[in-house]
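S.K.: The structures come next, written out as structure tokens.
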Structure I
Amino acid sequence: MYYPSGLKPGDTIRVVAPAAYNCSEEWERCRELLCEWGYKVKVSPFVDSQWGYLAGRDEERARDLEAAFMDDECAAVLCLRGGYGTTRILDLIDYDLIRRNAKLFIGFSDITALHTVFRQACDMAVIHGPMALSLGRKSSDFTREGFKDMLTSPWKERILTEKNAGLQPLIEGRACGRLGGGNLMLLSVTSGTPYACKEDNAILFLEEVGEEAYSLDRMFRQLEQSGLIERAAAVLFGEFHRCIPTEKADGEFTVEEVIRQYARRWQKPAVFGIPAGHGEDNLCLPLGVYCTVDVRSDSVTITYGGRKDDE
């Protein structure tokens, strides 16, 4: 696995739009933040483009993403937003080109499709973290400070516990593997395709937004039936922001009940409450690094990063 270098003051971050079109000028606050932190910002022409619900035609967005990686002035590629559109360009990207020009690549949500294929086809670690639009909107100090730290030290060792991150133990056990996963919907819709997550022994992170409990149930079952869960070493449930119902009504399952049902069914070490995803707190997760999960009845310790492949 290749780990792209962290940034230095004066480095350039290029903002790209490989998915949905820009729906707000609030992302400009992100540009201001990056400049305040000492970085230069280069903006893709498709950040201000629109083709239907996308930021440009498929071929255009694919070529623009490649151009960002080929840009010698650029040290990192930051996605504008998710929404929808990355699955439409998966068969248009030159992955050899991405591998030869590997850079820090940051995004989440719909960007999960790119994260998965970049790790598998390009052997490149990536960052599951805030995007330009979400950073520009109301993001917490936790999110901004974590993002700032990640830019300079993306692969250093970090530790999450029930005390510093409010994690809840679901299934006890200990597991080691590479940190992987991302958005539940994207992992589900790509299963059975050449771009599916095929990782073995992964510490599988899952998050989602705005879905009902029955829809989560369907996607969890899809991952199970695809074999991804059987191959995983542990499961980390993150933010299920605005997923409903959160309280019991009319005898239906709540979101947390569905999550707990599947955690028991899968019998992998499992944790609930990773503060990453679509909420105001969005922890940066370096996908592709080694990770150790230790879940006990009254404690959780997740250690990730620090170790390289030859150590």
Structure II
Amino acid sequence: MPYQRLTASRIVFNVFNALFMTLVVILTLYPFLYILAASFSDQLFIQQGKVGIIPRGFNLEAYKLVFEFPMIGRSYWNTVVYTVTGTLVSVLLTVCAAYPLSRKSMLGRKFFTGVILLPMIFAGGIVPTFLIVNAMGMRNTIWAIIIPGAVSSFYVFIQRTFFEAIPQELEEAARIDGCSHMQILLRMILPLSLPSLVTIGLFYAVGQWNSFFPAMLYLSDKSMHPIQLLLRDIVIMNQTDSVLTGAAADERAMIGESVKFATIMVATVPILLVYPFIQKFFVQGAMVGSIKG
């Protein structure tokens, strides 16, 4: 390919684009790097505002306290259970809704599409949802966290679009070979849909991991609180004392801020560790699921 000389306008655009993207990266990474540095820093430097992106007075005392107290460990375990269970349930229900809607032969296809579309326009509201959850006896159970937000209409339509992109000839060939609808779904459709399933599963998992409002509404038993709700109490409500119950008053004052930052890191790192391993599925699923074949 012959070398093409860049025009002045193109050079200006490239420079501006590079500077703009550099600024975006800095603005995105700085809060995370600051929290990471502060979690490893001495409390005195944090109070004096001398911590940047490099730890000052490096120590692991905050992380030691975070992992020592059973309240944080219990909340962390609750979050893992809610996230894993909720993601599996959500992906299962999304597939069960999206696959029939992707078949043009389904009776009442337009009607059910409208029913699923309706929640994207009109939400049910907090009070009606709370009354239903309470009437069904789901308060202080794992199902109060999982069931009310188990299915997203948006993800159903994304998955439906992906299913529609799979050639109908494959399904017809499988049906000629004697496969039932369930066998076609399990043995052919789902394996071909792995990128979109992983993408949607990641969206559900991140949403479930970061969720605290349903737990605040439906879980009065503190032993069932997720890590995000505990993190809210520590960071927003300034209830560090509820975590550091065994420390002296002056010691709590010295390590309170560090514990806040350490708790934030503990709650954030798992998602950051998972994402690189499924990034290729995420990109492929997002691209294919957004284009109707």
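Please treat every number below as a calculation from the coordinates, not as lab data. Note that the structure is a prediction, hence the values are computed from the model and not measured. Cβ atoms are built from the backbone, for glycine too; each structure is taken alone.
S.K.: One of I, II was used to compute volume of the Cα convex hull per residue in Å³, and the result was 219. Which label is that? Don't skip to the answer; put the middle values down first.
M.R.: Details: I: 127; II: 219.
Answer for the origin of the read-out: II.
S.K.: Taking distance in nm of label points 7 Å out along Cα→Cβ at positions 7 and 223 for each of I, II, which is largest? List each step's numbers first, then the result.
M.R.: Working: I: 2.9; II: 7.1.
Max of distance in nm of label points 7 Å out along Cα→Cβ at positions 7 and 223: II.
S.K.: In terms of FRET efficiency 1/(1 + (r/R0)^6) of positions 39 and 119 (r between Cβ atoms, R0 = 41 Å, to 0.05), which of structures I, II is highest?
M.R.: Numbers: I: 0.95; II: 0.60.
Top value of FRET efficiency 1/(1 + (r/R0)^6) of positions 39 and 119 (r between Cβ atoms, R0 = 41 Å, to 0.05), among I, II, belongs to structure I.
S.K.: Going by mean count of other Cβ atoms within 10 Å over residues 95-102, which of structures I, II comes out largest? List each step's numbers first, then the result.
M.R.: Details: I: 15.6; II: 19.1.
Answer by largest value of mean count of other Cβ atoms within 10 Å over residues 95-102: II.
S.K.: Any idea which of I, II comes out highest on distance in nm of label points 7 Å out along Cα→Cβ at positions 71 and 199? Numbers along the way, then the final one.
M.R.: Values: I: 2.7; II: 4.2.
When distance in nm of label points 7 Å out along Cα→Cβ at positions 71 and 199 is calculated for I, II, structure II comes out on top.
S.K.: A value of -8500 was computed for helix-only ellipticity at 222 nm (-39500 (n - 2.57) for each DSSP H run of 4 or more, over all residues; to 500); which of I, II is the source structure? Could you put the intermediate results ahead of the total?
M.R.: Numbers: I: -8500; II: -22500.
Source structure: I.
S.K.: Supply the structure label, taken from I, II, corresponding to distance in nm of label points 7 Å out along Cα→Cβ at positions 191 and 271 with the calculated value 3.3. Walk me through the numbers on the way to the answer.
M.R.: Values: I: 2.3; II: 3.3.
Considering all the candidates, the number was obtained from II.
S.K.: Work out the source of 30 here, i.e. which of I, II gives that when relative contact order in percent (Cα under 8 Å, 6 or more apart) is computed. Don't skip to the answer; put the middle values down first.
M.R.: Details: I: 20; II: 30.
For relative contact order in percent (Cα under 8 Å, 6 or more apart), the value 30 is produced by structure II.
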